[in-house]
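Structures given as structure tokens follow.
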Structure 1
Amino acid sequence: EPGLDALVADNVRQERLAFTTNLAEAVAGADAVFIAVGTPSRRGDGFADLSYVYQAARDIAGAVTGPTVVVTKSTVPVGTGDEVERIVRETRPGIAIAVASNPEFLREGAAIADFKRPDRIVIGADDPPAAAVVSELYRPLYLNHAPILVTSRRTAELTKYAANAFLATKITFINEIADLCEQVGADVQEVARGIGLDNRIGRKFLHAGPGYGGSCFPKDTLALVKTAQDAGSPVRLVETVVAVNDQRKRAMARKVVAACGGSVRGRRRRGVGPVLFRAIDSPTHEN
């Protein structure tokens, strides 16, 4: 992340940032504690693995010393906050622990800039005092005119998945158009520019390529599909996006093999250019 090392060093030097592996020390007297752990796809069914989230909730509840707001920063399916709330209350029934959702919308490669000047801040809480605590944490950003949406916990949880699914859909759309361009002799880059100049559409995520990848889009689209199926309201468009993206990656792999004369056996792989997260594109991980 550009600028991260300097930012961390500066805040450590000014004693505004500290690190510890002692959970009790970390949460003592805290008004809010954030859960920011991974939610990888569960093997076998593609649903989000929430074991890390739930374990973190148990550990936090066991360590807090007074009223606290536990804030889920991780990307989690709708209703996860309800289970986190059940866990913390069961673990520490004598302490007032509220649960809120505050999904992150940072782009890898531009996380610092996105945090300082976010498009929006989403806070989900069913307890008004808890919402007030989290909102106060973001007051400096509000002074930078960052829109803050305070909503229900379940709405906040779904907002994150819906946002990622929409961006994945946008990537998949331009890839489908790229295939059509190849057949009819059109230039997909010019098509993307032509539609991207429409403010209702925008230019971002209109870059034809091997399909979306990275640490978020594949698992989040799949988790949304599974959540919707479990709720009896399948998101058929997102299901199609997942299927088309998988086909796109396989098709690109076949093109690479064909370009190598029909076989890559025994060939050494070499990437062209740096493998980095780019601020305007989806990451290449899992492509």
Structure 2
Amino acid sequence: MKLSVFTVMVPDLTPSELLPLLKENGYDAVEWRYKSIDPQFEQENFSFWRNNFCTIQPNWKSEELLKLRKETEKLGIETLSVTPYLTCGDLEATEDVLKKAKLLGANMIRIGVPRYDGALPFSDLLQQAKRYVKEVEELCKQYQIKGLVETHHQTIAPSASLALRLVEESNPDHIGVLYDPGNMVHEGYEDYRMGIAMLGSYLAHVHAKNAAYFSKEQEGIKKWQGKWVRIDRGIVDWVEVMNALKESGYQGYVGMEDFSETFPSKEALAFNAQYLKSFVE
């Protein structure tokens, strides 16, 4: 297994500032966050999901993307993925991301999954998602880039088994699953070995982070909520997860995505690399 970083976790660093730090800390690849930044957010302090400096924006020109690719390759860092926030069914936006990913030399993109809030029947959302995945599969085959469904809370695919329902009719050469145990603290927990075994050849990538439950009183009732914590302090047993990955024969990447804010970005890169290397080396 090798290590990558999803750039959402380093919002105060520019891509050019990040790349040497990846090399310095022994990361093998980068996963570029891809999203427009609303002009009103640009006046704010940096943040993971609003004013994130380490983001590729859809309006970037080909020349800018090729320059970034050259910087990345010069340092021996692989561009593993381009990771957008796509809407399920939006094939035009999906193909645009694939085009940008091709220019950057990326191997994967994250594709859209319907959110679940109870407003629409699950069965309708599932059929919508499966149609979209099959259409995306053809695009991914054309661009030779794999499309990933991420296990994510508040969507119809919070677990390995539900993600599998979206991809199981597709060719795993073109469509796979991004397995995220940290997200599954919030929703979708299943036994790690079972989930990894269930996904089989559809297991294309893994994200590493952690969360824990915290409570507060509301009108005399204790309410529990999942919050991000550093990777060695949460509910996810990463020793168990990494052992399960090894037993399955997984040879892919483990991508760091630390939202705990325990350390500043540079320290977070160093700490998490050291922690994960204890498993992969």
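Every read-out reported here was derived from the displayed coordinates using simple, explicitly stated rules and does not represent laboratory data. Keep in mind the model is a prediction, meaning the values are calculated, not measured. Cβ atoms are built from the backbone, for glycine too; each structure is taken alone.
One of 1, 2 was used to calculate helix-only ellipticity at 222 nm (-39500 (n - 2.57) for each DSSP H run of 4 or more, over all residues; to 500), giving -15000; which?
Values: 1: -15000; 2: -11500.
Only one of 1, 2 returns -15000 for helix-only ellipticity at 222 nm (-39500 (n - 2.57) for each DSSP H run of 4 or more, over all residues; to 500), namely 1.
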- Message: Given 107 as the derived value for volume of the Cα convex hull per residue in Å³, for residues 108-219 alone, which of the supplied structures 1, 2 does it correspond to?
- Response: 2
- Message: If Cα extents along the principal axes in Å is calculated from each of 1, 2, which structure is the one that comes out at 54, 45, 41?
- Response: 2
- Highest-scoring structure on distance in nm of label points 7 Å out along Cα→Cβ at positions 36 and 228 (candidates 1, 2) is 1
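For mean count of other Cβ atoms within 10 Å over residues 12-19, the calculated result is 17.0, so let me know which of 1, 2 that is. Don't skip to the end; give the middle numbers.
On the way: 1: 9.0; 2: 17.0.
Working through the options, I get structure 2.
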- Query: Suppose you compute mean count of other Cβ atoms within 10 Å over residues 4-11 for every structure in 1, 2: which one lands on 11.4?
  - Reply: 1
- Task: Tell me which of 1, 2 gives 2.3 when you compute distance in nm of label points 7 Å out along Cα→Cβ at positions 68 and 92.
- Result: 2
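To which of 1, 2 does the computed value 1.1 (distance in nm of label points 7 Å out along Cα→Cβ at positions 76 and 156) belong?
Working: 1: 1.1; 2: 4.5.
Derived from the structure labelled 1.
Which of the displayed structures (1, 2) returns the greatest value of distance in nm of label points 7 Å out along Cα→Cβ at positions 28 and 188 on calculation? Walk me through the numbers on the way to the answer.
Values: 1: 5.7; 2: 2.4.
Largest value of distance in nm of label points 7 Å out along Cα→Cβ at positions 28 and 188: 1.
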